[in-house]
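Structures are listed in the sections that come next.
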Structure P
Amino acid sequence: MQTPSVSIVTPSYHNDLRRCELLCETIDRLVTGFDHHFIVVGDEDLEIFRHLSGPKRSIVPSSDLLPRFWPLPKWRGRRYWWSPRIRLPVYGWHLQQLRKFAMTADQESDRVLFIDSDGVFCRPTDLRKLAGRPKSPLFYSGGDINPSRPNHVRWWKNAHKILGIDVPALPGDDFIGPMIVWERQTVKALLARIESVCGCPWWAGLARQRHFSEYLIYGIAVASDPALAERHELISISHCLTYWGGPQLDKAGLTSFMDGLQSHHHAITIQSHTETPLQTIREVVLEQSERSGRV
């Protein structure tokens, strides 16, 4: 059996440019076994990201993937967009999720691995081994969606509704995490299902839903369809060690955090809202790799 091909997809925007540059540097140094790296941005950010393009990396504007969305004036410091097909303001995080679906369906690899701009690879990684197994890996946390997580419950319920599936009783399985892998054919199947349920283009149906999670939609689509489930393998370990929140990390703090890396971890994510300096992340990740002879 031929090993499935894999590409990398990173949604980004202007505020994350420097972080995205560091991600690209670590991919170029450490990652093999992938076809291409797609950085997906709004058209307004295309030029400032263009210098990152290369033989194995493309900067893809939203207009290459989705119908046009018109920017609206900022309100309370936030940006919004408008489409006559939706007739409701669309947030930037809506568009990022729509772009993930569209990019996966549009590219040619069998699978994609998502890594956000605030992720960095920290050891040599062969994506053919990580994401190219006979069955596509699907990260999940069994029973983690419960009433103590109201936002997740809302996204979980809406995922069932937009797929035309009866909403079961809680608790539910969670499929949200860093470094998630999707299969292209599964995405095409679930987008067709959404259009059948909503009676409109999939992107309009999702945007009208307002509160949704792309990863929950994918995971629930797979879990509820035996044919799709047969093509996937459930995994409960993440390949990315994440610092979700807490105080800003200095060099010693980040070094201590990275001491928690286990053999299955290939990347770290330091959430940008922790305000950990980017230079600190770069020094610790790259210097530790060089000292250990991993670059």
Structure Q
Amino acid sequence: MSERKSDPVPPEGVDLNRPSVARVYDYYLGGTANWAVDRDFGDRVLAKFPLLRNIALANRQLLNRVVRHLTKRGVRQFLDIGAGVPTAGNTHQVADEAQREAGATPDVRVVYVDNDPVAVAHANMLLNQEGDASRQTVVAGDLRNPDELWRQAIDTQLLDPNEPVALLLIAVLHVHQPDRYGNDIGPESVARFRDLLPRGSYLAISHVTDEGVPEASSKNLAELKRMYDESSSSNVILRTREQISTLLDDFEVIDPGWVWTPDWHPEETGPTARPVSFDSSNEAVVWAGVGQKP
């Protein structure tokens, strides 16, 4: 249901005339940083594609497993671009938990980035309440300006540009990243980030695809794309698995390679994770991989 007794007062600059991709995603995940315009749209999409809520949850759990796995591999710096509205199991929380489980004192540093004012405002609120300013922060930035965004991240003084960084681009690149002419420059921006990242860094990507999925899912994705393109704040781009895989370019893809989200190191699933099930992994419709810069 989309009705609530009252919605929160939106941060300055928030457009409530049409649904926001970030806020609708928050709604799918069961969050509260969304408004009636987002919930109404989300309900219409879910009516057409009921499995989408599980797909969103599976993608969120992928993020958590990536963070746990990379923390165990020694990563101490994360740049989470398109982090979205904070919900349970944020990057810094998962990394800290993984370190505590290993008997270590948490020392992972995280810079969150988003261009959605609601996401930035809520991330600031969360970090002010329970964060550690010496290890976590959020900046308002845009993936389409990689050099500027990288400078912003380094200027926080939380990230050392001479040490490996894990760049997280989880469920970001299937959202249209237009230049001033309307052309998608997401892959171009990723290529620049690959250049900027220091040696030994990791790049994690998850991306919706309509290739290799069940026929019903393919049809539902076509309808989802139509609905988002017509009504939401951003268009949706569906790439093939090969097109997605090339986003890592010459980075060395770590085990288990490119897989559907439920199949990426399922053993890293946290003990409190909400169960998400599919009849087959490709129902998750999100292709995921992690590469390391040689």
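Readers should treat all values here as calculations from the given coordinates under stated rules, not as data from a laboratory. What you see is a predicted model; the values in this text were computed from it and never measured. Cβ atoms are built from the backbone, for glycine too; each structure is taken alone.
Given a value of 14.8 for mean projected area of the Cα convex hull in nm², point me to the structure among P, Q it was derived from.
Among P, Q, the structure yielding 14.8 for mean projected area of the Cα convex hull in nm² is Q.
If percent of Cα pairs over 19 Å apart, for residues 66-145 alone is calculated from each of P, Q, which structure is the one that comes out at 33?
Of the options listed, only Q reproduces it.
Quick check on the output: 9, 30, 38, 20, 2 is P(r) over Cα pairs in 10 Å bins from 0, in percent, for residues 58-193 alone, derived from one of P, Q. Which one produced it?
Checking each candidate, the match is P.
Check the numbers for distance in nm of label points 7 Å out along Cα→Cβ at positions 186 and 210 across P, Q and tell me which is largest.
Looking at the calculated values, the largest one is P.
If we compute mean count of other Cβ atoms within 10 Å over residues 170-177 for structures P, Q, which one ends up with the highest value?
Q
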